[in-house]
Structure P
Amino acid sequence: MIKSWIEAMRFRTLLVSMAGVVAGVGCAILLDSFRVMPALQCLAFAVLAQLASNFGNEYYDFKNGIDKKGRTGFRRGVTEGEIAPESMKRATFLTLTLAAVIGCGTLFYAPWWFLIIGILIMISALAYSAGPYPLSHHGLGDVAVVIFFGIVPVTLTCYLQTGTWECLDIALPTSVAVGLLAANVLVVNNYRDMEDDAAVGKRTTVVVFGRHFMSAAYLLSGILGMAVMIPVWHRLTFWSLIVPTVYITLHFMTWWSLRRAEGAALNPILGRTAVNLFIFSLMCLIVSIVYRLILT
């Protein structure tokens, strides 16, 4: 039972929600505006929102007959009969409530309209798998990831600390990069599940375009992610180019493994894709700290 709940949390993918906040903090440090409490609140909110989305995905995919026993992907406790569906549903809304409470705490530092954005984020966490038009079932999951794991967390984390939209010069290209790299985690997930998804009418981008096309898209997303960061690299000194160099190396190695793997062998590649993203965000944070402490 405990093991099933741990699996439902999908700890490997939590690095994705953490990466957006870490990158946003890096942007704030680069702009000499780091604030501890808002940063911690953003991190807690992001992780809890993703946990709620993970729980909701397991519950609603079971309810809608999307999952089946013995699936190739990560085990689903509800589908396997190890977790009661109602328990997973309660966990989903309890976690979402905790996220809401922490999110409201940011209003001490943010304007009132942050409340609206927080509500939209929580609705989207459920809309990924639930509602009359689940995003993940209609090829919109990738777009949702770019927005809610890249653009939203990076820009809002940075804004919450700087208090001005002038931060977008740095935060916006960084957020698009993080979003593109985060979307690759979903690409691997759907790459693995293509046959299962197609059988139940779940039209992910991999089902629609095929594995060959999405393998190329995976590679291109990593390259584009580094390219959109050119304004940031230009603002920093030349040694900051170690960040895209390291990332592209890791990215290409992971993509090469993706092309050669199938079935359950894709699970570690999904984890590596998430780790690559987190390493990129962490390197951005470190470069910002070094720039601020040593070079200014």
Structure Q
Amino acid sequence: MKTKEEFADAIKRIENLHGNMAVLSRLHQIFKDPNSELSQGERLVRSDANLSAQIIKLANSPIYRRGNFSPDLSSAIQKVGFNELLRMVSIALSKGVFLRDLKAYGISARQYWETSYFCALYLETTYFLTNTPKSEAYLIGLLHQIGKVIIEELLREARIEIYWDSYIPCEQWEEVMVGFRYDFAGATILERWKFPDTITGPIGQQTNPEARAKSNLLTTLDYCSNLLSKNNHSNSVEDWNLLPDHPYWEMLKASREETLQFLRTSNLELGKTKSLLAHI
């Protein structure tokens, strides 16, 4: 178990290791400002040479090409626009941060990334039911489990080999073995990367039952996460157990058919994004 000082030092090292995630935070702030210009986003992306190259590759992938080849960053960003730029940057950065096995949790890189990205898409699709800005809903879903990456890094750094026993709640195991939960670790690193409170707050409260009971967003996030776990991350949405006893149904007032449509939409977009990852 780490002291607060040891945890703070370790967080600083991880912050530096994945420092380009701060670009996503700054781009989100530009995106939210109605007076911002596309050129501001371009300057920000251009500050990271590797990220710039990835955005050009994505813009020239079959999904975005639209018959025109983009030879440079300016033409790539002009073609896709602000909305898609935020998504493309999140895809490019998440590949480096999320596509790794979380051995302490028994979670493969593929499973971790797909869970995170599916939740991002589901929260984005249902943003109007949770009264959350679309881009914030997307980022909260995408980043909600990033604390597990932090805990994995801390354990690896300390050369500690412990493994979650899935018969007990993950949060309980973390508190006993590490001293804090993944929601706390996630909110802490996101604050270091200067993500706004509207994103770090929900991520830091996601395992709090009282907070979930008051939040349509956190209830939906919990529903989506549990849905994926109970259905073994299967892609056959029509056969999923939709967890009829979850508070989601009462709080969101969504019908079964509406929920199935949200799942189909999210699953379709997940498939497109998986094909995009092959280009970077």
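Tell me which of P, Q gives -21000 when you compute helix-only ellipticity at 222 nm (-39500 (n - 2.57) for each DSSP H run of 4 or more, over all residues; to 500). Traced to structure Q. In this comparison of P, Q, the computed figure 22.4 for mean count of other Cβ atoms within 10 Å over residues 87-94 is attributed to Q. Among candidates P, Q, the computation of distance in nm of label points 7 Å out along Cα→Cβ at positions 23 and 239 that gave 4.0 used structure Q. Taking distance in nm of label points 7 Å out along Cα→Cβ at positions 143 and 175 as the criterion, the largest value within structures P, Q is that of Q. Which one of P, Q has FRET efficiency 1/(1 + (r/R0)^6) of positions 167 and 263 (r between Cβ atoms, R0 = 30 Å, to 0.05), as calculated from the coordinates, equal to 0.60? Label of the originating structure: Q. Of structures P, Q, the largest value of FRET efficiency 1/(1 + (r/R0)^6) of positions 151 and 191 (r between Cβ atoms, R0 = 25 Å, to 0.05) belongs to Q. Taking distance in nm of label points 7 Å out along Cα→Cβ at positions 63 and 271 as the criterion, the top-ranked structure out of P, Q is P, with the highest value. Could you figure out which one of P, Q the value 27 for relative contact order in percent (Cα under 8 Å, 6 or more apart) was computed from? It must be structure P, since only it matches.
No lab work stands behind these numbers, since they all come straight from the coordinates. No experiment lies behind these values; they were computed from the predicted model shown. Cβ atoms are built from the backbone, for glycine too; each structure is taken alone.
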